[in-house]
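Each structure below is given as structure tokens.
Laboratory data are not the source of any read-out in this text; all were calculated from the coordinates shown. A quick note: this is a predicted structure, and the numbers were derived from the prediction, not measured. Cβ atoms are built from the backbone, for glycine too; each structure is taken alone.
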Structure 1
Amino acid sequence: MSLIRPFAGLRPVPEHADAVIAPPYDVLNTEEARQKAEGRPYSFLHISRPEIDLPEGTDPYSEQVYSQGADNLQELIDKGILIREPQDCYYLYQLQMNEHVQTGLVAVASIAEYDRNRIRKHEHTRPDKEADRVRQIDALNAQTGPVFLTYRHNATIDSLGDRISGASPLYDLTADDGVQHRLWRITGPKDIDLITKTFEAMNCLYIADGHHRSAAASRVAEMRNSEANGDNEASHDYFLSVIFPDNQMNILDYNRVVRDLNGLEQATFLKQLEERFDVQTSDRQVKPERSGDFGMYLSGQWHRLTIKPAQIPEQDPVGRLDVSLLQNNLIDPVLGIVDPRRDKRIDFVGGIRGLGELEKRVDSGEMQVAFALYPTALSELMAVADAEEVMPPKSTWFEPKLADGLVSHMLD
């Protein structure tokens with residue numbers, strides 16, 4: 001079983017592709033999805049968030065929702081809006097957000113290699129979210145949300161990508177958020193063989209985003225192999241992936257806002273910070289420019305926090321992350337938030353929203369203090385995964401996002 005392989009993708013016909021593609025299912029809530037899909041009957045949100053086609057208040061995890069998604073997928077196939085590729089192929093997928101361009105490969109990746117940790121993880125999954133994806137894949141008999149993978153860049157794949165992207169793309173679409181999505185089909189036997197063998201020679205791949213989707217695909221494979229006596233070459237033994245080289249990835253900051261100061265007076269709070277940070281007030285927004293620096297917004301005032309060197313565990317790939325330094329030296333010991341995954345006093349703001357969003361959340365009175373972080377480096381993510389460790393929650397925010405609906409993987 002190879003690390004990756006080509007597949008016969010399910011994709012929109014070019015004339016309807018713009019009407020089909022949608023944001024990833026997990027970046028919109030039900031109401032936002034309902035509004036975005038209004039007047040767009042071919043939007044993939046009818047498949048990824050099918051509760052929007054049911055009465056308001058419908059439980060998004062009810063059996064009716066998964067059944068509705070399967071019906072909506074079949075309807076787009078029956079109408080010829082989505083078509084199945086006549087042969088196995090790879091795809092080249094290019095994203096452009098402002099000046100940033102990244103080009104990756106759409107493939108299906110081996111669940112056996114995922115289970116062996118050759119496709120490496122860096123996050124825990126939540127049982128409820130994992131179960132949701134299991135039920136969605138099983139109901140649709142398809143994987144519609146690609147897992148975002150990365151690898152250490154490779155000259156052979158770079159050269160092939162440059163050559164293929166010089167031709168006219170199958171799609172060239174601009175989404176509502178201004179991100180450009182281009183897709184090329186790779187059907188030549190020599191190119192397919194070169195890609196498969198080049199990736200097979202790689203030591204590993206890394207999950208950047210999509211831990212619940214990959215874990216769910218593994219569970220579906222286990223379930224179906226148990227029923228089919230373990231056919232290791234079945235389509236369900238691979239999961240839909242888009243694989244980008246590490247030197248093209250774009251990670252933004254993932255910031256924190258906290259509801260209160262844990263009962264502390266502001267002066268006492270600031271005094272406690274000085275035990276582990278150098279604290280300076282600023283007359284402008286503080287966007288950290290290096291690891292170990294943090295911006296803090298409190299009572300209309302920005303502060304620059306610089307972690308003291310003695311607090312950095314240099315040999316610990318998890319402990320030396322900025323998200324860990326903030327958690328272990330401030331959010332836990334000072335603000336009393338031990339488990340940021342479950343504590344309702346803390347929330348997380350993707351860097352795409354800018355520092356103005358932090359000011360807005362605090363100035364409104366909804367939150368009392370906000371923290372701006374320096375983005376986690378991809379090399380740090382890889383080091384954690386290589387050590388088989390787990391990153392803290394909300395450590396990375398990748399932009400641009402992949403589109404749902406561009407290519408799906410049907411399970412035969």
Structure 2
Amino acid sequence: MKNKQAMSWSYKSLNVYFLKILLFIIVAMIMSCRKQLDQQVNPSSEPENNFKDVFNAFWNGMNRNYVMWDIDTTNWNNMYRIFSPAFSKLQIDNPVDRALAAHYLRQMSIGLRDSHYSLEFNDPLLKDSSIIPADIRLKQRPDYHLPYPADYFDQIAQRYLDQPYYAAAYNTDQQHSLRYIAGTIHNHILYFRLNAFSVYRAFNGDNNGMTVLLNFVFNSIKNNNTRGVIFDLRDNTGGDLQDLNFLVGQFISSPLQYGSSRYKSNNNPFDHTPWMPALITPAPGSKKFTKKIVVLVNMHSISMAELTTMALKALPNTVVIGERTYGANGLLTNEEDLNDGSFNVGDFANIQMASALFKFKDNQVYEGVGFPPDIQVSYNESQVGIYVDKQFEKAISLFVP
């Protein structure tokens with residue numbers, strides 16, 4: 001959906017009118033579709049001749065592109081009053097001033113709620129000044145812990161899964177290094193572990209091991225020959241949005257609304273589209289899955305891992321176990337796709353952030369908060385060290401007759 005013209009109610013014929021209505025309906029049904037905006041100066045194209053220009057490009061870009069001002073506690077107008085005069089005193093060629101400018105931008109960004117937000121600097125001397133506010137917020141949680149050890153899930157598979165099980169690795173063209181594990185437990189529970197989402201690309205790629213593994217998973221779901229399935233999305237860093245339909249669509253026979261999305265409707269900070277349904281469409285040949293679904297998550301389950309969890313939780317037979325997730329639920333796209341979200345501040349800084357705000361079907365926004373489990377089972381470092389997995393064991397216990 002590459003059309004960059006603004007939405008207009010003028011038309012030359014009735015056919016054109018109905019075509020516009022049809023396009024609007026399509027946008028409302030597909031979370032990743034592009035909305036139409038009035039055109040204004042793209043913040044990524046503003047010049048940066050001095051630090052006053054840098055500040056204005058950043059402040060105006062955030063003012064225009066950020067989609068969460070009405071749920072954010074940051075007073076953006078106050079940021080202007082504080083930092084505009086400070087930037088005007090800086091010299092853009094002075095290394096000390098460049099470091100100070102990076103510090104100021106960090107201070108302006110540190111409280112933002114968008115958990116996809118990141119601020120990076122192109123100057124190699126400033127690389128350590130980059131910031132992801134959500135990572136700082138995560139480390140302030142009283143239950144914070146590091147991700148699991150690199151070999152943990154392989155060791156867990158050997159301990160808990162029936163032999164033999166499937167394991168496959170694949171590098172996609174989106175720079176995701178995939179490591180998937182699948183098998184059965186007690187011969188009647190399907191287990192599927194994903195470290196990142198690029199299922200559709202992996203399934204249609206040239207890695208035979210990955211195709212065999214995914215065929216095993218999909219056939220087990222379609223044939224309904226298990227007591228249920230455990231999805232392990234712990235330490236899953238997210239990935240490809242098209243996997244929502246491709247993977248969750250295997251479980252349904254009719255469209256599933258799992259939440260709603262909202263976009264910017266114009267360039268004013270607080271103007272948005274109406275909430276539009278976020279839908280999962282059934283995969284070809286899929287059937288309604290009526291067995292139990294258990295999803296394992298933790299605080300390092302991010303973005304697509306959270307959306308997938310929420311999509312599955314929209315089904316009546318799903319239980320979520322583990323920890324509250326990371327809290328990055330907004331749609332992440334290129335700026336040219338939706339005329340908001342990520343942008344550049346000349347050659348000085350790159351800003352990545354969400355292009356849409358998402359809320360779950362319970363009408364709650366979990367952005368910056370994290371999606372809560374139904375059953376909390378905390379991380380236990382001493383048990384991890386001996387490869388005992390209480391979260392996994394709790395999931396298995398739900399299938400005991």
Structure 3
Amino acid sequence: MKKIVFGMLGILASVMLLSCNEKKADTVKVGLLHSLSGTMSISETAVRDAELLAISEINEAGGVLGKKIEAIQADGASDPQIFASEARKLLQHEKVATVFGCWTSASRKAVKPVFEELYGLLWYPVQYEGMEASPNIMYMGASPNQQIVPAVDYCAETIGRKMFLVGSDYVFPHTANKIIKAQLAQLEGECVGEEYVPMGGTDFSAVIEKILETKPDVILNTLNGDSNVAFFAALVKAGITSKTIPVMSFSIAEEEVAKMDLENLAGHLVSWNYYETTQTPRNEKFVSDYKNAYGSDRMTGDPIEAAYIAVYMWAAACEKASSFEVEAVRVAAKGLSFTAPEGTVTIDGGNQHLYKQVRIGRINDKGLIDEVWSTPSAVKPDPYLSTYSWARGL
């Protein structure tokens with residue numbers, strides 16, 4: 001009798017193990033690494049949601065190479081060192097095929113050596129300061145010539161050439177402002193002030209005082225996360241509006257606008273490659289699907305759309321390579337195009353950035369962003385600004 005019982009237990013264990021192995025064989029794991037807590041959660045949670053939407057859509061269509069995508073989520077907690085440790089866990093312990101993640105350049109730079117050491121592949125969804133091209137990162141956001149440089153040109157031509165720079169105290173604002181000052185010198189403009197606050201900082205009294213003193217034509221804003229809430233409230237309290245001194249922001253999209261006091265933001269400018277209001281047939285469906293998934297009050301925006309693009313680009317590269325292996329996928333991605341909500345985007349084979357159209361927008365009184373200027377077509381990414389003589393030596 002004991003032999004029969006033990007025999008049945010052995011068969012049951014074998015069946016359960018076989019079932020587990022079959023489940024693993026039918027799925028491919030990917031990592032989603034974002035700040036789900038801390039100062040950057042105001043921006044990154046929605047980016048994670050866009051990735052989950054793309055994964056759900058791809059799974060409903062049959063998956064990738066016959067496998068369903070399984071998302072393994074990790075919280076970078078708005079801390080670059082936590083991002084690095086979580087990236088290592090995803091690659092070494094979870095054995096994910098790829099990772100979609102990060103927002104700040106500090107978090108990207110913290111995980112970059114991990115991906116290069118372990119030869120993983122990160123799909124990065126946010127505009128950034130450039131001066132980088134890693135074989136282990138696919139850059140889905142704008143390089144500086146696709147956001148910062150055209151925005152400065154636009155401000156100089158339509159508003160004025162006296163500019164005040166304010167940003168969070170980390171790598172993106174510092175490098176972006178270094179680029180802006182070099183460009184201003186070429187434009188015969190003037191940087192009348194340059195101030196930084198800690199990530200998550202809310203005290204802008206000294207910054208506002210200097211803005212009032214220097215009287216710039218425009219403020220160029222590289223603040224990230226919820227510091228923007230305090231900054232725009234401080235501007236209004238000091239009597240500064242979009243009509244007196246407009247602000248051009250590089251890290252405020254619709255999702256951030258929805259979480260701030262709209263009266264403080266209406267009329268100010270932003271520079272991105274995509275808005276919820278972008279007029280393409282693909283965008284109409286994307287906006288509808290996103291709101292159906294997460295609520296009619298939720299907004300799309302540039303990093304959200306770039307994260308959505310990333311998942312589809314990875315899936316297409318896997319199909320093209322007939323493999324989930326990093327090197328095969330990386331090579332297959334070169335020159336790959338995708339009909340995105342913003343329009344057709346293509347991965348540059350030389351630097352793994354996207355060709356993207358540039359769009360300047362103005363925040364309206366409904367919390368949406370109206371496009372006021374755009375390039376006629378997608379712009380080739382130039383992360384090192386090698387085609388700009390004034391940028392030599394940066």
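One table, with the values for the structure above:
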quantity	calculated
Winner on volume of the Cα convex hull per residue in Å³, for residues 68-243 alone once structures 1, 2, 3 are ranked, highest first	2
Top of 1, 2, 3 by distance in nm of label points 7 Å out along Cα→Cβ at positions 52 and 292, largest first	2
Computed 0.35 for FRET efficiency 1/(1 + (r/R0)^6) of positions 84 and 156 (r between Cβ atoms, R0 = 35 Å, to 0.05) - originating structure among 1, 2, 3	3
